[in-house]
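Listed below are the structures to be examined.
All of the numbers you see were taken from the coordinates with simple rules; none came from a lab. Every value quoted in this text rests on a predicted model; they were computed, and no experiment measured them. Cβ atoms are built from the backbone, for glycine too; each structure is taken alone.
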Structure I
Amino acid sequence: MTSDDLQEQVRRYYTGKVTDFGPTPRGVDWNSHEGQLLRFDQLLKLCDRRSPYSLLDLGCGYGALLDHLRAAGDPVSYFGLDLSEAMIDEARRLHRDEPPAPFAVGAATDQPVDYVVASGIFNVKQQTPDETWADYILATLEAMARMSTRGFAFNLLTMASDPKLRRPDLHYADPCQLFETCQRRFSRHVSLLHDYGLWEFTILVRTDR
């Protein structure tokens, strides 16, 4: 499968979710609002939030991260991208008061930002072989590195979870292997977070340049 094929697969999946469940955590395939916010907090450890910064939310869904940032009072210039037009429609509807409209359909931008974050976009592989999905993840990380000037962050389900409870349509990654990959390919300044109570991990890659 090509990258375009995989992106179309992802687009259809999440369009179905938001159609069925609306702009809610279940609409982006999370179990709870609390877990969603906990994931955001891990990803945002990447950012220097004391001074103005720009952030691209890759796979932004209906814009829940923007709500979280606004509630915290962050001095952020936010931009959200999602493959699903239905998701972007919901994000724009829920954030009509955001000038200018910070949401668009797509997988990349030519405008560099300080940070790029991605929450949950690598979990649902469906019937894709693990090796093919791992290549897709790496290609996406390379795109995130190109779009960011200060760093990027992402999360994945962990292979440390109980094998008997793993779903065949989900991708479970080796956190140490991805940590080493990020150090080798992107930066020596890499952090691995695997201690926040969920069966997943978050990687922060700082690439200030």
Structure II
Amino acid sequence: MSGYGSFLVFAAVLVLVPGPDTAVVIRNTLAGGRSRGTWSAFGIAASNAVQGTAAAAGLAAVIVRVEPLFQTIRWLGIAYLVFLGLQALRSAVRGEYADLAGRATPADGVALRGFRQGFLSNITNPKVLAFYLAVLPQFLGPDAAVPVLVAFALTHAVIGVVWSLVLVAVLHRARGVLARRPVRRALDALTACALLGFGARLALDRG
């Protein structure tokens, strides 16, 4: 239980540090409203659960050891972050937001798009696999049972989705300010820089 308490503190601090997941949640909330931001958070949580379970079952270690497979996932993640960053940058440059003119954001595909972007941005991030493989065992020891590993991994996923939902709620409550075109353009520009920066850092990271 002491190890679990320490892990809770560590996981909470790790989740609070801004990263690609945070940028994707912010981007989706601004672009598609509370619903899309919420589904992005669920997509990220689902990816965390998948990767944590894979690590507990030993599958993640295989992926890391097979260099071509690992590099493929890594570069797919880089490409996806760059793609999302360019989308945000295009929105900032154009400054055209339909909802600012009083039209509601279309509901069709909001859930799927939000979930897909959250899931893909997280599942292609090799840093998540590294966390589950290298950091998680430090709190458990080498002989920990698979169900215990899964429980710890799912705890991290739950903490992550709670924080993401809080972030979505804050952005939603501030929509009166955020809906102003200059603010939206500035936030899109900042989000684009963050996503492109994370992609560049991932590309340059050889670790």
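Among candidates I, II, the computation of distance in nm of label points 7 Å out along Cα→Cβ at positions 25 and 193 that gave 1.6 used structure I. For which of the structures I, II does the calculation of Cα Rg over 2.2 N^0.38 Å return 1.07? Traced to structure II.
Taking 26, 40, 27, 7 as the value of P(r) over Cα pairs in 10 Å bins from 0, in percent, for residues 113-152 alone derived from one of the structures shown (I, II), identify that structure. Traced to structure II. One of I, II was used to compute mean count of other Cβ atoms within 10 Å over residues 17-24, and the answer was 15.8. Which one was it? The correct label is I. When relative contact order in percent (Cα under 8 Å, 6 or more apart) is calculated for each of structures I, II, structure II gives the greatest result. Here the criterion is mean count of other Cβ atoms within 10 Å over residues 49-56, and among I, II the highest value is seen for II. Taking FRET efficiency 1/(1 + (r/R0)^6) of positions 73 and 161 (r between Cβ atoms, R0 = 25 Å, to 0.05) as the criterion, the largest value within structures I, II is that of II.
If helix-only ellipticity at 222 nm (-39500 (n - 2.57) for each DSSP H run of 4 or more, over all residues; to 500) comes out at -26500 when worked out from the coordinates, which of I, II was used? Comparing all candidates, it corresponds to II. In this comparison of I, II, the computed figure 3.9 for distance in nm of label points 7 Å out along Cα→Cβ at positions 89 and 137 is attributed to II.
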